[in-house]
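Novice: In what follows, structures are represented as structure tokens.
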Structure I
Amino acid sequence: MGEVVKLKTGKPEKQTYRLNKSFVDKAEKLPKDRDFTAYFDDLIPGFHLRVLTSCKTFSYWYRSPIDRRARVMKLGRHGDITATEARKKAEKARGAVLDGRDPQEQKDRAKMRSKTFADIADQWLEEYAEPSRKTWKEDKRRLSSPYLKRLQKFQFHEHNREKLQDLLALAHKSASESTPVEANRIVELVNQMLNTACRYRWISSVYRNIAADIQKNTEKGREDYLRATEFAKFADVVGTLPRKHRCSIWFLVLTGCRSKSEALALLKADVHLEAGVFKFRDTKNATDHELPISTGIKTIFEMMPEHRGDTVFMGKELRRPFETIREAGFIDHMTPHALRHTLRSHARSTLNINLEAVDSITNHKSNYGAGARYVHTDPERVLEALEKYQAWVFDKAGIVDFGAYLKTGKR
């Protein structure tokens, strides 16, 4: 804080100065001041020069006539504008305050009006999503969706809220014709992004909860899982897929892991067959997760086709293989998550495997109360649970030689 003035009140402690070119050129930061020294003008109350170690800036201090809060409006950096130009800006800002208007709010609105939907999306991804959201790449893909093409050049004027709502509703309707669930996700993401933009004052708060009136598509819950009687048919359908997909899908069956962030991200360097362990890096729980290698998992690693990539399994997604499985007449919402739910359901209800062991296998955070930090499952118990579940699955699927099945697709 400057020693020359009390910036909170704008009242000088010692004296004010005529902020002209001669004075501004000579003004220096006082040694006792921590951040900057503020020199206030003797003609326009609130108009002052801030002298930092690296630069000098012209600013205008005032109390907002709207909420009476003290605010500082930056007028420009010395060198970019002259003292005379800064004085004219200060006079204009003071005139707005005397007329009952907040000059900084007007300046913010001008910036908001110049921003487009594409600008806000880029800013949100760079400053918010990428540093704090593991799903930022998926967010980026959705915000670049062809369904949002009409929104990209939208200008954020306050009176255009209804227009933006109409455009978003139209995008949701178009996406719903082919991908109803994805349509919901796109709208939810846009709503979340704009709420964040409102909170950080990138855009006007009138755009908050922009998707509140959009009727979402009905979604079937992700509570479906493979019944014991369905494993044989499931094995036959997966057997028709290429071997690389047979291996990756059965890896999901036997581990209950997450598909994209764990299975498809598993590195060859993190599989240690001799030590009998493998490790998922940087999982959803923000930790690495190590599991013992059961006989079935070892067979999968050995039968997976060779390829040049760093990951064990090939491909970035399993959308098409699961479409084939669904087309074969399985549950409508058969997804990688359904296989995760399959393991957790049968391991607990059918095989009565200890909950802590099941959570350790699936890297699932459960709330064990105050003693949660002391729950550590023995790797041998985890391996025993994996082998028990694996044997049960192979029995229900009618698979006698798992290696031969992965190689030929025949049970």
Structure II
Amino acid sequence: MGSIRRTVAVLSGTVFFVMLGISIINPAVPQYGLSFGATEFMAGALVGALPAARVFLDLPAGSWGDRFGNVRMMRLGLAIIVVTSTVAVFAFDYWVLLAVRFAEGVGSAFYVTSSLATLARTIPPEMRGRYMGLYVNALLVGQIVGPVIGGAVVLAWGLRAPFAAYALLTGVGILFVTFGLEPSAVTDGGGRIDLKAVGRLLSDRSYILVNIGTMGAFFARAGLVSTVIPLFIALNWGASYEQATVMAGVLLTVNAVAALITQWPSGMLADRRGRKVPFVTSLVLAGLVAPFLFFAKDLPSAIPVIFAYGLVLGAHGPLASWTTDLTPPEIMGTSMGLYRTLGDVGFFLGPFVLSGVLYLTLDPLGHVTIAPFLVAAVWLVVAGVAMAFARDPVGERMRAARAAGAAALPATDDPKD
């Protein structure tokens, strides 16, 4: 138990610092792109460039983690993020920044996939919901603090400064991984993707349906929250790039606070009752709330809506726990790589699709219409409904245990006898 808690603590501390850095730059990325004269779609592409790289590397990263050790892959990924974020500080045009964002995705693929694989291998199935909930909560705390800090950093030092902060915080994460974790076990496999393992996972209908739901959640997170809302503020509220970054930072923080409130209880409920009810309900309700974000006219009117949106979307809990429930232990690294690949398809499509819809449906005054909010809403609802048809191993075990317990109860005598 002690080694489990230590591993969870180190990984949670690392993801806190990394997500703190990511959250510092998130409100600034679209505005940084616009400052180079980019269109709204091109600004959205900056958000989508990072997951675009991960789509191609998540799966190999999982296999390389199995072959070379997940701790080593985490250190390499974090080092790449430090270097690329430093280069972003000195970007002199849009295309350099786009290339840097893509390169950041390489480091992110190595780090995130290996981190999740380490977590999944360490925690027993019956404890995954709560311990992965701790990991996700650490991630969310970073998301809470980061956007507000990012806004302050931009006001003090400009749109480039958040990338310097990201590099420094990721460096702290390297120290955590280097000195806090034992070297992980490696396997003989040449670092190649295990195509048989991939085929085995993709032949499981439930595995695919659960990851469709994951894609939906990530689509909305990257496309609606990190891309559309910052652009919506700049174009519809008449804010400068710096002001839009600050206000977007406030809304991203409120969203993360709300998600933190429901994330941990959802993980506990998922462990006790099964994954399906909280996860499916969360995505469907988030889809119903999303269109109301469009009707916010200023920061005070947007805060309660984004808070409600964060509450319902946070209730999906740690999505990776359902995927790990469906994965044989011996191919966990490959599964986490595939999980990240499919999730990053959502992270990639969200910014590109929604910024494209936003750009094509601007009104004659250059204002954002409700169209991207409606597209996000439909995507979330469809993803949630798809998850409802997936097998839920934890829920099945809990129902079987309750049925066995009920059958074991002694029959009561009829009071009339």
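Novice: With relative contact order in percent (Cα under 8 Å, 6 or more apart) derived from the coordinates and found to be 11, which of I, II does the value describe?
Specialist: It traces back to I.
Novice: If Cα extents along the principal axes in Å is calculated from each of I, II, which structure is the one that comes out at 93, 49, 44?
Specialist: Label of the source structure: I.
Novice: Of the structures labelled I, II, one was used to calculate helix-only ellipticity at 222 nm (-39500 (n - 2.57) for each DSSP H run of 4 or more, over all residues; to 500), giving -12500. Name it.
Specialist: I
Novice: Say we calculate distance in nm of label points 7 Å out along Cα→Cβ at positions 141 and 309 for every structure; which of I, II gives the highest result?
Specialist: If we compare distance in nm of label points 7 Å out along Cα→Cβ at positions 141 and 309 over I, II, the biggest value is for II.
FYI, it's all coordinate maths here, none of it is from the lab. None of these values were measured; they are calculated from a predicted model. Cβ atoms are built from the backbone, for glycine too; each structure is taken alone.
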